[in-house]
Structure 1
Amino acid sequence: MTELYGGIEAGGTKFVCAIGSGPEDIRAETRFPTTTPEETMGRGINFFKTQQGEFGPLKAVGIAAFGPVDLNPSSTTFGHITATPKPGWSWADLLGTISRGLETPVSLDTDVNVAAYGEGRWGAAQGLENFIYLTIGTGIGGGAMVNGKLVHGLVHPEMGHMLLRHDRERDPFPGSCPFHGDCFEGLANGPAIQKRWGQRGDQLPSDHPAWELEAHYLALGLVNLICTLSPQRIIMGGGVMEQKQLFPMLRREVLTLLAGYVQHADILEGIEQYIVPPGLGPRSGILGAIALARYT
């Protein structure tokens, strides 16, 4: 009998919950808006309880959480959302509430780390021990696998808040990040595109100058990560990356900015397989959550 696992993609806008054992075995799935912690987590718990009545008990549950989130097991607030701008969610006990509600082992990590984990198990990073998953959308975030382990530290990586070179003559836009202004996220996320150009990215034509500038900022971020973590592959997800013209532009700009410094064939000759879209498409997060439950 196949063991079943639960996955939760806990986003600031919506929660996605699913039961299954992998990409080819999803028995049930639901999604609903992220409202108050009590209502949202309660709906998730009720979904799993109902589905267990039909499919049987869950072995474990994995959570891909929006953040910031406390991932230190020795902390008194381990598994809590910390100081988030999401109203009502600061210090919400996500891990404890789900664990107590289901009486099931629960694993938790950041949404981008979990998406990276899913891509490593079943997606575009299978067989690799060192890679990065980046999401470029409403925000910018990144998860990293280094020597086969997800990267944690003092808190967790915040790749979207790297500070980039900003040529204000070329781009006078001050940035959209409320904390840093023109950090990576503030210059290159979806809201920055809309504020800079007066239209959402999905409303701009593929030959609009927005995309050359976007590729430049994305490449600056990627070059920093290539020189810092030396990943074997970089996976780029999120709504902004659905603009297919971005990938070739981004790859060319990365090669230009690296200027031949990183001498490896995977970059110099195989850039099309080095910077890639997610193998799991938009399901990296929820499938990663199931993988987290199954393999940790």
Structure 2
Amino acid sequence: MSYPRLSARVGDVSLRSPIMTAAGTAGYGTELADYGDLSALGAVVTKSLAGFSWAGNPSPRVAPAGDAMLNSVGLAGPGVAAWRESEWPSLRDSGASVVASVWGRSAREFGDAVSDLAGLALTAIEINASCPNLEGRRGMFAHSAPLIRELLEATSSASVPRWVKLSPNTPDLVEIATAAVDGGADALVIANTLLGMDIDISTGRPTLGNGGGGVSGFPIFPVALRCVYEVRAALPDVPIVGVGGVSSVRDVVAMLMAGASAVEVGTAGFADPRIYWRLTRGLNQWMSRQGFDALADVVNLSHRGGR
């Protein structure tokens, strides 16, 4: 079903809905097709792909952490070439708008992944700058303004908009967001998981095979919302996609009012794979009740003084 009032724009990209999947939580292709019409979503964002296959981290890779989830999958994946052959055809034929998430161990490898995607009718490429940087440096690309600029330069061959996914694990988020935009990012995706860990007190060992990992799920929503709000306040004209702990219509609305033009939903989809369509319907109903005729009337409302 189409909801005209939900039409969204992320920069030059038009979306049927502001509700998208989040990278790493909905697979590489049409895994969710049994639960709803993929073409009705804003976009399907793939699990992050590199220009090579990658085994990822040792198990266990996922563990509960109270009401949140810990994960340390380690960006395991088949690589772009295998994905193009095995997953892309069915995803393309589903009619979905597709955003391909990419990663690499170096800026050059990010560039290679982008080059390997050439010729595909993608909606955008999401550059997972908040994955670990393994190029002989500690930390993440998204924790360094110079590295972010290097990443944008290395991926400049992209023929579709580049959305850069940033990290909440830095006090310099606004500075890094500014560097991404100055480097050519068409939109910012804010934010990735928090860093955390848990200990199995029966063994004294970390619950994840890699030690620590990313914390996701609805408990991190206030952190992600703050990140979106602060970047929107500093960069009022830059398109933002909000992500992090979104699990209800209220969360979606808050993200939009904080300055996001669209929203990605991740961990909540593990418990309810139909949540993307449920949120789409719920948002349409909420807007109707509140008298909003267009999504643009909701986006950025908190920065316009509210209603």
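Data overview
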| read-out | value |
| --- | --- |
| Structure from which 27.8 was derived, mean count of other Cβ atoms within 10 Å over residues 124-131, options 1, 2 | 2 |
| Read-out mean count of other Cβ atoms within 10 Å over residues 172-179, computed value 15.1, structure in 1, 2 | 1 |
| Mean count of other Cβ atoms within 10 Å over residues 68-75 - highest-scoring structure of 1, 2 | 2 |
| Computed 18 for percent of Cα pairs over 33 Å apart - originating structure among 1, 2 | 2 |
| Answer label among 1, 2 for the case where helix-only ellipticity at 222 nm (-39500 (n - 2.57) for each DSSP H run of 4 or more, over all residues; to 500), calculated from the coordinates, equals -11000 | 1 |
| At a computed 16.2 (mean count of other Cβ atoms within 10 Å over residues 116-123), which of 1, 2 | 2 |
| If Rg and Dmax of the Cα atoms in Å, for residues 212-251 alone is computed and equals 11.4, 36, the structure in 1, 2 | 2 |
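Readers should treat all values here as calculations from the given coordinates under stated rules, not as data from a laboratory. As the structure is a prediction and not an experimental result, all values here were calculated from the model. Cβ atoms are built from the backbone, for glycine too; each structure is taken alone.
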